[in-house]
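These are the structures, in structure tokens.
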Structure P
Amino acid sequence: MTLEGRYCRLEPLDAGRHADQLFEEYVDTDPADWTYMSVGPFSAREAYREWVESAAASTDPRFYAVVNGVSGGALGTVSLMRQDLANGVIEVGNIMYSKRVQRTPISTEVQYLLMRYVFDELGNRRYEWKCDNLNKPSRRAAARLGFTYEGTFRQAVVYKGRSRDTAWFSMIDNEWLRNRDGFEEWLDPANFDDSGSQRGSLKVG
């Protein structure tokens with residue numbers, strides 16, 4: 001399923017459509033940006049294509065390409081994962097964006113589109129965000145987007161040769177009902193001036 005927004009759309013990740021575009025977008029990415037990802041950075045185009053082929057074939061995590069709504073170019077990836085349909089729980093993860101997404105509404109709209117899909121269309125009760133406890137930008141993003149911090153699971157994961165303490169955040173269905181209008185007001189084009197700067201901050205939580 002493709003999720004359509006004003007500024008971007010999320011479409012199922014496909015190596016033929018997205019791998020080369022994404023590799024080019026990531027060429028200038030600071031290797032440090034990959035520190036908290038389970039994979040990368042990728043220095044070879046073919047290695048990245050192989051990863052995209054594997055990710056696109058997965059159903060859990062289910063990967064999406066973040067596509068610019070104007071240019072049609074792929075700018076990043078995101079996934080829905082740990083899909084617990086019996087209990088109505090799903091997690092967002094594997095978020096990686098091109099630098100061109102920074103300081104644009106796209107990163108916020110990605111989360112709005114996923115939340116709307118997860119809660120309104122799939123009928124889930126709980127939406128989770130987890131990150132390395134050391135990943136301060138991810139923790140700030142979760143708080144800004146209205147997620148509630150629930151605690152830190154110590155020594156929860158080993159990746160890239162080191163132990164990770166995992167910070168857990170969540171949003172539940174009744175919180176989404178309160179937050180949805182705040183996202184829609186913030187994403188309204190009237191909230192941005194001619195330079196693309198926001199006039200009002202995101203009011204959720």
Structure Q
Amino acid sequence: MKEGNWTDITQPLKNGMANWPGDTPFRFELSSAKAENGAANIGQMTTSLHMGTHADAPYHFDDDGKRLEQLSPDLYIGNARVVDVTRVSEVGRKELESFDLDGVRRLLLKTSATNDPMTFPENYTELLPDIGPLLKEKGIFLLGIDIPSVDRVDSKELATHHSLDESGVHIIENLMLENVEPGDYEFIALPLALHGADGSPVRAVIRPLG
């Protein structure tokens with residue numbers, strides 16, 4: 001969705017949307033209605049913190065990792081480069097070395113996945129653990145993807161999560177990049193200020209530089 005020069009690249013949170021297998025589904029409802037209490041509508045929601053477009057805190061996959069409130073908002077505001085990797089089924093060092101990433105600090109990967117909020121994908125592009133060291137070498141500290149996870153759905157080791165964390169690279173998952181052209185953008189995707197949390201939904205928006 002576009003508003004002015006900004007493009008919303010957020011997977012919306014709505015009832016009935018697909019969730020990670022076994023995770024808490026998203027549910028919004030009114031806990032109190034204006035028609036009943038005479039004053040205001042008051043909503044409530046239940047959800048996993050990893051529904052829709054969301055940021056992972058290192059605590060998500062490491063008991064000793066930083067929690068959400070320990071991460072700087074600066075990570076999630078600034079310039080970002082969108083790179084098209086739709087032609088490959090896996091993304092590792094070899095694939096990313098073919099792109100000019102000099103000066104990039106936030107990298108958004110546009111894969112071949114169709115990001116349908118109502119359907120959890122049976123398959124999606126695999127990110128290999130060797131991307132972590134490469135992104136560190138380039139000075140990249142944020143990686144955004146348009147798929148549910150940087151690891152495969154059946155992974156228990158979460159090797160790519162750990163590789164990125166060890167390389168100082170933070171993660172945003174489930175961006176909506178299908179209609180976004182490769183290039184450089186202003187980027188905002190602020191997590192909620194959830195103390196002690198392992199992640200948070202974000203509202204992600206971009207607009208072209210220049």
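The numbers here are math on the coordinates, done by the rules we state, and not lab data. Quick caveat: nothing in here was measured; it's all calculated off a predicted structure. Cβ atoms are built from the backbone, for glycine too; each structure is taken alone.
Computing distance in nm of label points 7 Å out along Cα→Cβ at positions 30 and 174 across structures P, Q gives 4.1 for structure P.
Which structure, out of P, Q, was semi-axes √(5λ) of the Cα gyration tensor in Å, for residues 54-141 alone calculated from, if the result is 22, 19, 14? Derived from Q, not from the others.
When helix-only ellipticity at 222 nm (-39500 (n - 2.57) for each DSSP H run of 4 or more, over all residues; to 500) is computed across structures P, Q, the figure -2500 traces back to Q. Sorting P, Q by mean count of other Cβ atoms within 10 Å over residues 38-45 from high to low puts P first, with the largest value.
Which one of P, Q has relative contact order in percent (Cα under 8 Å, 6 or more apart), as calculated from the coordinates, equal to 29?
Numbers: P: 16; Q: 29.
The structure behind it is Q.
6.4 is what came out when mean projected area of the Cα convex hull in nm², for residues 94-189 alone was calculated for one structure; which of P, Q is it?
On the way: P: 7.0; Q: 6.4.
The structure behind it is Q.
Given structures P, Q, which gives the highest value for FRET efficiency 1/(1 + (r/R0)^6) of positions 22 and 78 (r between Cβ atoms, R0 = 25 Å, to 0.05)? Write out the running numbers ahead of the final one.
Values: P: 1.00; Q: 0.15.
Largest calculated value belongs to P.
Structures compared: P, Q; top value of mean count of other Cβ atoms within 10 Å over residues 14-21, i.e. the largest, recorded for P.
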